[in-house]
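> Pasting the structures here.
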Structure 1
Amino acid sequence: MFKNKNLLLLHFIVLIWGFSPILGKLINLEGIVAYQLVWFRMLITVITVAVFLLITKQSIRLPRKDILTLIGVGTIIAFHWFCFYNAINVSNVSVTLVAFATGTLFTSIIEPIFYKRKIIRYEIAFGMVIIAAIAMIFNVVETQYVWGIVFGMLAALTSSFFTVFNGLLVRRIPSSIIAFYELGGGFLAFTVYLYFAGQFKPTFFELTQKGIGWLCVLSIVGTAYPFIASVNLMKKISPYTVTLTVNLETVYGIILAYFIWKKDEAMTPGFYIGTLIILSVIFGNGLLKNYLKRA
């Protein structure tokens, strides 16, 4: 499985994403709330991608229909990020990442619909196993984290949608162009929402130096590069496999959060068993797909 350079790159990207919730919490500790984080993150990321396109001299011309489609997907991405970071705000990193792992099950249902193929039973089974592992990792009866679970699962659902859509779009549109229009469109849509919601107050733009620094790291290192690279990988890897592997973000993120904050990041005894199950499913999925290709 690891002889495949595309899967190795995917795992590297997921490792980067594993730092995203950590950065999200560090930004939150600087007094920056979820909607501020998403707005500034998208702004900085769009500027970064635009500079990349200028340096590489890539044309951004596309048919109007494609542009509107990309803007629509970008709006989903903006909502996804809001749900993800709001989940961290109302609970903690561990709860958010555990709930986010439900994306495997969502993708196993959504992907066949848009790819016009039959639902693969073992993908559904793997998705259910992931859910069982989640139950071991986090004790869902802790009701004070209900909203963290809700927003985390909404983030997983929206992630499944835009991952599947990008898997289709990247077949005919370069990943960097997809990133520019989606993140730009999402930024504009979120700006309109915040304007009518009356959020653009003077305090909205009052950021600490540390907050700005963490936002730049999250946007440039944790978003621009992995976003373009992950979309490009979908030319060769299915959205389901991408979503399944992204479950490692849960493992990386919870471990990092535990070592940084310890008391604030509850880890149940079932965490280690659940982690082993998730890893087994990820490796099992790769091995099974390779076996079926050779058969």
Structure 2
Amino acid sequence: MYIIITGLLLGGSYALIAMGLNLQYGVARIMNLANGEMLVAGGFVAFWLYTTAELSPFLSIFLLAPVVFALNWLIYRIMLLPLVRRAKTRGQLEVDSILATFGLSFVAVGLMLAVFGGDYFSYSYLARSVPIAGDTFALNRVSAFIGAAILCGLVYLWLNRSRVGLSLRAVAVAPESARLVGIDVAQRSALAFGLGGAITAMGGALVSSYLTLDASTGVIFTLKALIVVIMGGVGDVRGTIVAALMLGILETFVATVIDPGLTLAAAYGLFILILLFRPQGLFGRASA
């Protein structure tokens, strides 16, 4: 039971982080390799607001989200939209966006090193235990999971119940057909990219309450978000949530029962199996 609960707590954070990448890749067709840097930036801001103004990371996300949304929206409109317009095929766009955002990740790391320095950072927030099912768990992890679950639920409902959310799903499924019914694909793609960055940054603020981060750790979260997105199915929010919880439980099991040093190996092993035997994701359908 301890492994399952701990894995679910970890997986909830992964779900929120991967949901941002899924929106960017599923709707805007941009494989954003700077996604992890956005998470670290969110963590940095939450750390700074807590240590200077004693503002809870659960409140700082409301200040963080609109700023990061605007930043990502501008990145898409200025840097990525020309690539979208130039690309003749989806494959070419994916290659170009991977190269562009790979360079962007280095720019982001350099800026964070210049502003915050190269030291690890952490802070003590809700650092006490809470009993659950006969075991004790860190309250900051439990609180981060609850916050991530609420945000994931709100995003899921918005995508499935609101008019704008349904238009994003239409762009994700068939962008050419979406244009025929009057949807501005470029506008919706910019919205999805900005929203994805904001969600990732909010995830960074939440996980900073219990994780130690530094400017160069973003790549680890980018890779884990990519694993979750591919496992769950590109553009499938439901699959992202389930895949993230599965990954959290797997990593916790390996770290507890086998060796903590093998958690990344287990994650990538699962990733390879998914690519080999179910590349369309957990809930996707094979191409005809």
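Each value in this text was obtained by applying a stated rule to the coordinates, not by laboratory testing. None of these values were measured; they are calculated from a predicted model. Cβ atoms are built from the backbone, for glycine too; each structure is taken alone.
> Here distance in nm of label points 7 Å out along Cα→Cβ at positions 126 and 174 was calculated and came to 4.4; which of the structures 1, 2 was it taken from?
Working through the options, I get structure 2.
> To test your reading of the models, identify which of 1, 2 gives 2.5 for distance in nm of label points 7 Å out along Cα→Cβ at positions 158 and 222 when calculated.
Only structure 2 yields this read-out.
> Could you tell me which structure in 1, 2 was used to calculate relative contact order in percent (Cα under 8 Å, 6 or more apart) as 40?
Source structure for this number: 2.
> Among the shown structures 1, 2, from which was the value 29, 23, 18 of semi-axes √(5λ) of the Cα gyration tensor in Å calculated?
Clearly, the read-out refers to 2.
> Using distance in nm of label points 7 Å out along Cα→Cβ at positions 110 and 134 for the comparison, can you identify which of 1, 2 gives the largest number?
Going through 1, 2 one by one, distance in nm of label points 7 Å out along Cα→Cβ at positions 110 and 134 peaks for structure 2.
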